[in-house]
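Only the coordinates and a few stated rules stand behind these numbers; no lab work does. None of these values were measured; they are calculated from a predicted model. Cβ atoms are built from the backbone, for glycine too; each structure is taken alone.
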Structure P
Amino acid sequence: MGLRRQLHKHRPRVKPHVAARGRSPNRYEGHGSYLLAVLHSTEGWNYDGTADLRGIVSFFGRSSTEASSQVCTDDDGLSARTVSDDDTAWHCAGFNDVSLGIEQIGFTKQRRWSRKEMKETARWLAQWSHEYGIPLRRGIVRGGTVVQSGVVTHKQLGVAGGGHTDPGSGYPVRRVIRWAKLYRALRYRQRRRHDNHRGRR
């Protein structure tokens, strides 16, 4: 069964489920125009429930960490929120002020990622596309400059982004973007139904 048929058959949740919250001190107030959504991996293990997410909240809650991201997703399809979209997280060096960051519990060396985690990440991409206009396509960065806005891995940002390699060559970016497009379409569909229902009252 294709992704579109699966989504419409099961009427899935289209909004992220934030199960843990914190307020990282590792941020700047305000932000620039969002051009990129950046995919990361935490290099840590998934644990059942919210223990992994609470660990990320604690980690980013320490000023000594000197890093943060807007959100983090895990293998259970849950999320943690650590920096508001209204502020600039410290997750990709020279691109912090034009990007939103998604940490994902897992490792760069992984060859497979869980469907639940990919779907939760896709929900964030769909939400940010809806709210900030970040295109649901592969972004392009060259020489420290955003050539095409969209979704990128941390590795794509190169030295200007901190010189990292996450989330690894096994991460299915294109598939996650496909999920995000479908979630965004469902968000619009649900909104139209809601508006039509209100209009008939």
Structure Q
Amino acid sequence: MIKEAPTRSVEELLKRARNRFKKRKWTRLILLTIRGEKKYEEYAYILDYLPHGRLGKGELIQLIGESYFTLLDASINKESNFEIGDRIFIGRNDRKLVKKILGRIPFWELSLKSSKNLPTTILKILPKKEKLIVDLFNYSPSISQGTHTLERIGLTKTCLFRVLNERKKGYFKSIFDISRRTGIRYEILIDLLLERVLYELAGE
């Protein structure tokens, strides 16, 4: 299980991510691995409620999908009860809160409150992705001579060599296991993953 790391504002996290990744060619890594072919979300977390809507869409909520980190606008049924941060069903059948998924939205169309709530919500979702993340550390290859896939999540050369040396001895079992065997602080690993997901969502 992933425990929460100290969170920062989305602006600060993105600033750190830009500085970390600016010298590397932009590419999707975590989102590409998670999403693969186009799929639809079954559950999502509420980021914000916009009673007056936006762009003429009327009353709506903004969401982030649990399976693929998809950012969405959705209209809601009247007299629905909910709170920001709730996990709700948005699949195709038997939706109680959501009336209609209005579509995917880019990062820059999130409301200020949605942006503020995004980091803590991603930290709620990351535990469900731990196997995928651990597989990334266990199986990711070199991209070219002198460059490795794991550098794209922000690992320094020193940390990368620790990871590669340890995985030769045996596959990692969890993020805690990665931290314990490599000496990379758990909080640093979580921060790197959080920054990378935000960076990819922002499309920078």
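Please state which of the structures P, Q yields 0.15 when FRET efficiency 1/(1 + (r/R0)^6) of positions 91 and 171 (r between Cβ atoms, R0 = 25 Å, to 0.05) is computed from it. Considering all the candidates, the number was obtained from Q. Comparing FRET efficiency 1/(1 + (r/R0)^6) of positions 43 and 155 (r between Cβ atoms, R0 = 25 Å, to 0.05) across structures P, Q, the highest figure is found for P. Taking Rg/Rh (Cα atoms, Kirkwood Rh) for each of P, Q, which is largest? When Rg/Rh (Cα atoms, Kirkwood Rh) is computed for each of P, Q, structure Q gives the biggest number.
With mean count of other Cβ atoms within 10 Å over residues 59-66 computed over the structures P, Q, the top value is the one for Q, the highest of the group. Out of P, Q, which one gives 4.5 for distance in nm of label points 7 Å out along Cα→Cβ at positions 51 and 147 as computed from the coordinates? Derived from P, not from the others.
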